[in-house]
Structure I
Amino acid sequence: MCGIFGLVSHEPVNQLLYDGLQMLQHRGQDAAGIVTASGHSFHMHKGSGMVRDVFRTRNMRDLVGNAGIAHVRYPTAGNSKSAAEAQPFYVNSPFGIVLAHNGNLTNTDELYENVCYRDLRHINTSSDSEVLLNVFAHELEKQVEGSDLTVEHIFGAVTELQKLVRGAYGVVALIAGYGLVAFRDPFGIRPLILGKNIDAQGREEYAVSSESVAFNGLGFELWRDVAPGEAVFISFDGEFHSQQCHPQATLKPCLFEYVYFARPDTVMDGVSVYQARADMGVSLAEKVKRELPWKEIDVVMPIPDTSRPSAMELAHHLGITYREGFIKNRYIGRTFIMPGQAVRKKSVRQKLSPVESEFRGKNILLVDDSIVRGTTSLEIVEMARDAGAKNVYFASAAPEVRYPNVYGIDMPTRAELIATDRTVEEIAKEISADGVVFQDLADLVAVVRNLNPKIDGFDTSCFNGEYLTGDVDEAYLERLASGKISVELLNKVKPSLVDHSVRIDDDLDDDE
């Protein structure tokens with residue numbers, strides 16, 4: 001999962017891009033990057049770490065121009081340790097293009113063989129995002145064939161790309177000397193949202209973001225979502241164009257975005273994330289009534305922060321006291337994003353601290369957004385018992401996560417998922433809880449769909465193993481689990497010189 005942001009303005013955009021990235025920091029803490037456009041030149045700075053650590057004042061001064069794109073990275077494909085895989089990526093032909101991508105492709109190796117290897121386009125990293133950039137560049141080159149670039153050429157390239165590419169993708173890209181392109185996969189699995197502003201001179205400015213929250217405080221208003229299969233082009237002069245590029249597009253966004261990833265103050269695909277999570281608490285309360293001795297529960301407590309709306313509504317619906325029993329240290333990174341089980345387990349007690357007086361002698365119902373690996377849940381239950389809780393029950397606003405997510409969420413193997421081949425009772429035993437309740441998938445789907453009946457369906461693959469793109473089978477999942485998919489691509493990548501005929505200011509060091 002990553003965060004992408006793009007702007008076309010009539011004033012310098014470096015500060016706005018930085019501020020927008022800060023609002024998307026929750027979508028990735030591994031790396032950050034910004035590219036701005038000035039005439040036919042790109043100006044880039046990117047590196048490993050959080051936004052505040054990657055950019056210094058001198059870097060910001062060099063990011064000149066009235067348009068740009070930005071990215072925060074949470075690695076799911078490629079080498080998470082490599083600063084070279086920080087986005088945006090750049091290719092010099094045709095025209096000079098930089099691209100940032102949120103999502104994950106499922107046919108990366110095929111694309112590499114058919115487009116990059118066959119057509120002699122060079123890939124520097126094992127990132128599927130760089131492959132996607134080269135597919136777009138190749139299709140754009142085929143459209144133009146020596147003539148001047150037009151909007152029709154750009155939309156034609158996206159149309160051809162969508163015939164070739166499978167998986168989930170929200171994309172923002174800059175074409176040197178022309179403008180900003182944004183497009184979304186035909187299922188709309190990953191979000192992509194448009195913002196709009198009228199400046200003091202009455203001129204229109206546009207923004208594109210993974211979440212509407214990035215518009216808050218920047219003067220932009222949420223305009224609409226980029227539709228599944230749609231492409232938009234905004235010239236550097238501020239002219240807006242759009243076209244549906246896929247004939248069978250259908251809106252089936254990732255359900256896990258509403259459960260966990262998106263910020264609660266975001267609206268995506270017409271759904272308030274906060275309201276969705278609050279409504280999840282109501283439906284979950286009904287299941288708690290059926291499956292737990294709920295009248296014996298003294299206190300409902302959220303696991304901060306994403307579960308708070310669900311926990312509050314659950315407590316209100318059951319008429320049980322709601323209390324904040326865990327205090328979060330906000331200077332510790334999110335454990336879901338941290339690589340490695342040992343690091344995740346160690347960080348839980350650093351991140352959360354119990355208020356012992358809220359637990360002592362009480363029957364506690366803990367509410368979390370989901371239970372994925374179970375490591376965090378086990379540590380939290382043990383912390384509640386250590387603080388003096390008599391009985392500890394656990395409720396998940398999401399159903400059991402039983403399958404890997406291949407569309408951009410770091411759930412790479414079934415072996416890592418606590419719900420794999422376990423009953424609810426066995427899961428409760430694994431996390432040391434006196435009882436566990438999971439949201440029913442049908443109820444979760446109904447909650448979100450009720451907020452926007454125009455949604456055709458959802459990507460629910462991590463809950464039921466049904467993959468929208470139709471190309472994910474058991475053999476694919478076995479290759480993914482063994483790491484062979486990324487290794488095979490990495491073995492094809494050969495070092496080479498990169499032609500910087502369009503000027504790139506790419507400074508990866510962290511010093512002042």
Structure II
Amino acid sequence: MKHRFHYNILKKLPVIAISCGIAFTGCDKYLDGTQLPSGTIEAGDVYINDNMASTVVTGMFISISQNAGFGGGSGSNLGYVLGLYADELRSTLSGNFADIIFKNAITHSNSGYWSGYYGMLFTANAAIRGINNSTGNLVFKNQWLGEAYFLRALYHFYLVNMYGPVPIVLTPDYTVNNRLSRSPVADVYKQIIADLKLAQSMLPEDYTNGYGAATSSRVRPNKGAATALLARAYLYSGDWENAEIQATEVIGNNRYDTVALSNVFLANSKETIWAVAQRAPARAYEYGFYNGGMPATITPPQGPNSFSVFASASENLVHDFEPGDQRFTEWLRMTTILASGTNPAREVYFPAKYKSPANNVEYQVPLRLAEQYLIRAEARAMQNKGNAAGDLNVIRKRAGLAAVQPGNQTALLAAIAKEKRIELFAEYGHRFFDLKRTGKLDEVMKLVAPTKPATWESFMANWPIPPNDILSNPNLTPNPGYAQ
């Protein structure tokens with residue numbers, strides 16, 4: 001049963017159903033959580049001690065590995081879906097789900113993020129209220145609250161970037177939430193920033209586990225993760241000065257460093273600021289999306305789809321790599337599809353940031369240090385600071401490219417945008433979101449659309465809201481352009 005925005009399934013509170021099944025044998029190892037009880041727990045008893053509070057919060061992180069845009073279903077993974085929707089990926093099989101997204105033909109039935117994020121916002125808000133109201137002795141209260149505020153900010157961040165103005169949900173009370181109107185984008189960012197400041201003030205400097213103990217695992221956010229997401233939120237809201245300040249704090253933190261291209265996505269690499277681990281031992285989802293054991297040469301009638309690979313790197317992404325860029329050989333993989341009948345042989349490139357078929361060698365990495373350098377570069381460029389190109393060149397040097405020093409602000413911002421396109425391709429919607437926030441989406445997509453082939457209209461920048469949620473909330477308005 002889906003968590004719709006109106007939360008009718010939650011009317012029986014104060015019983016909270018702890019999600020995810022809840023007794024996962026691998027959870028302790030991969031999320032550093034507690035032993036999770038199964039079933040449901042009365043809300044008044046949930047937060048009576050650290051073990052119980054940790055159970056709820058750990059369950060939220062388990063949900064992220066399945067939902068929140070980081071799941072293993074190709075239809076729910078943000079990097080995969082938004083890479084197809086924009087200009088990073090190309091579908092390899094006509095008519096399937098990936099092809100529908102690729103051709104920008106989404107409907108509300110393809111837009112499950114709305115219900116997923118609002119369902120998880122309910123859980124985060126219930127945790128925040130329960131932990132704040134707890135009369136128990138919570139030694140690690142700040143950690144549990146900081147993690148919940150971090151997640152609430154994360155969910156609102158993806159909602160506002162996918163749907164435009166959205167309701168800001170700060171309570172688990174469905175009678176309140178079921179009457180909320182959409183808030184302006186600027187107000188959503190104010191809330192995101194407020195939550196991240198709280199998380200920043202509460203989370204420890206070190207990475208900690210579900211027992212509050214220090215750990216080498218980076219799958220729960222620390223202060224650095226809250227700071228990194230805060231830097232992004234300031235950048236997206238146009239607060240260049242604070243974006244620079246927060247990115248500088250992360251860059252100066254000795255817990256983080258750029259690493260060799262081949263090591264960036266390894267579990268707990270020093271470039272990782274925050275990672276998402278699966279609930280049980282498994283290979284990274286992105287390996288399956290773009291590799292799946294597909295050989296370097298394919299003989300028809302087999303094709304990429306024979307290996308459950310339904311998306312390749314787009315031609316214009318491949319074209320945008322500079323000669324000598326080591327990311328081209330390290331993060332792209334070429335497959336030759338042999339000639340068949342009148343069809344000549346062709347070379348197709350696939351994302352290859354995740355290379356290992358082995359379990360838990362690589363984790364999904366939504367926050368990493370390279371982005372912080374590019375955030376600071378853009379923030380400095382927008383302030384006309386002369387040191388902006390230095391941050392850009394840190395990333396170029398790692399890729400084996402020569403330093404650049406564009407002669408004016410326009411050229412510098414264009415160089416930063418191109419570098420971000422190459423560095424963060426197919427990673428959690430960066431390209432789509434950047435095109436939207438910089439006003440370049442229509443320009444780019446109208447050039448790309450005929451090659452899909454598709455038709456691009458400006459309203460497609462914001463995804464459709466489920467009609468049932470609009471019907472159940474008299475104050476919720478739809479995004480224009482979509483059939484309701």
Structure III
Amino acid sequence: MEEIERDVNTKPLSWKQYLVVASLLFGLFFGAGNLIFPLHLGQLAGANWGMATFGFLVTAVLLPLLAVLAISASHAKGVYDIGKPLGNSFALAFMVLIHLTLGPLFATPRTASISFSVGLQPVLPKSATKPALLIFSAIFFILAFIISYKQSTILTSIGKILNPLFLLLLFSIFLLAAISPMGAAKNQNVTAAYQSAPFFNGFLEGYNTMDALAGLAFGYTIVSAVRQLGKTSAKSNAKVTARAGVIATSAIGVIYVGLIWVGATTLNQFKISAEGGTVFNQIVTYYLGDFGHALLATLVTLTCLTTAVGLIAAFAQDFHRSFSKISYHGWLTIMTIVSFITANFGLDTIISWSTPMLMFLYPIAMVLIILSISGSLFDHDPVVYFWSIVFTFIPAILDMIASFPALVSKQAWALQLRAFQLQFLPFADIGMDWVIPAVIGLAIGFIVHFYHKQRTN
């Protein structure tokens with residue numbers, strides 16, 4: 001324990017070292033897929049884009065950083081350890097659900113469908129969309145599989161050139177939009193949901209980035225990088241991660257603010273799109289023409305491929321570690337095939353079915369992050385975890401059912417549950433009905449913990 005609690009390197013880190021950690025954090029939390037949700041949010045929020053942005057930044061920027069800090073503060077090596085105070089069965093189930101969400105069910109197939117919707121779909125006739133997506137996603141995942149199978153670092157090297165190019169393209173769009181905006185964001189129409197609760201709807205939209213879940217699943221990479229710099233105690237490790245995190249998340253936050261504002265300005269020129277991929281292509285083509293579209297399509301496809309390789313490899317490694325009867329390459333094959341199948345349902349369908357899972361996982365993840373960071377206050381007592389999660393679990397399940405597509409949410413039993421939810425749980429209409437139960441559960445957990453502690457003393 002002594003080795004963990006004392007720093008190997010007692011000297012302050014240099015700015016260069018902080019920037020290395022910050023760039024790792026930036027890479028973990030920002031990819032091409034993250035561009036479509038703030039743009040879509042801007043279109044939905046219209047004139048209320050400012051308040052919606054605050055909500056979005058909480059779950060898309062602050063919460064992912066807290067997730068990595070939770071890994072650092074609790075000495076966890078991943079999402080399994082974060083859930084372990086509730087028992088091995090819960091920890092395993094939580095880890096599997098998060099990896100399935102980040103893996104073959106939603107995030108990984110989304111990399112192919114976003115590339116397709118931004119690059120090829122706009123130039124194809126509607127009748128050719130499905131066969132073209134089938135061919136495109138097959139090539140995309142065959143490449144991802146080969147690179148992951150050989151554990152090649154070629155995309156990491158390419159990424160060092162791609163990412164600056166991508167950011168240069170993005171800031172060019174911001175500059176052009178500032179010089180010649182499509183319209184004034186403050187004068188745009190506001191959709192019904194964003195008229196009454198722009199902050200909370202922006203908060204919920206941030207779930208779609210899945211970055212808080214990624215922070216729990218892959219945050220140990222960042223923590224390990226900081227430890228390699230000699231900051232091996234939990235306190236200094238968290239402090240370095242937090243400082244580097246401020247640099248990384250500030251950069252991401254600036255990009256998100258720019259994207260949401262640009263999204264709001266597009267309403268003078270374009271209709272609200274079903275997802276942000278369409279509007280992203282429209283914006284780039286509007287300002288940079290066909291050359292801009294071609295450049296965007298290339299950069300998005302390559303950066304999404306890089307993300308897909310990382311997700312496929314991480315999924316295979318973690319599942320091989322937990323279910324070792326199947327080899328790394330076996331899990332890699334399963335992950336690739338399922339991701340390919342899911343990608344062919346299309347981006348709209350993937351997003352509509354991922355929303356219920358995120359409405360369920362995010363409240364539980366948020367509570368676990370808070371408990372992991374503040375665990376020293378109650379000695380990481382499993383009793384506090386138990387009561388907090390039990391009270392969070394019920395409204396999270398109800399939110400999941402309510403947010404399913406009509407195939408599920410409009411069933412008679414689902415409508416009865418929704419009526420019960422709206423009647424008895426405050427803030428159910430804005431998807432925040434888990435907050436009060438979670439606080440009550442936390443209070444009960446603290447009372448039980450300190451009662452037991454007093455009795456044993």
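A short reminder: the numbers here are calculations on the coordinates, not readings from a lab. Because the structure is a prediction, the values reported are computed rather than measured. Cβ atoms are built from the backbone, for glycine too; each structure is taken alone.
General observations
- For 2.0 (distance in nm of label points 7 Å out along Cα→Cβ at positions 72 and 392, calculated) the corresponding structure among I, II, III: III
- In this comparison of I, II, III, the computed figure 0.60 for FRET efficiency 1/(1 + (r/R0)^6) of positions 184 and 400 (r between Cβ atoms, R0 = 41 Å, to 0.05) is attributed to III.
- Each of structures I, II, III was scored by relative contact order in percent (Cα under 8 Å, 6 or more apart); the highest score is held by III.
- Value -13000, calculated as helix-only ellipticity at 222 nm (-39500 (n - 2.57) for each DSSP H run of 4 or more, over all residues; to 500), assigned to which of I, II, III: II
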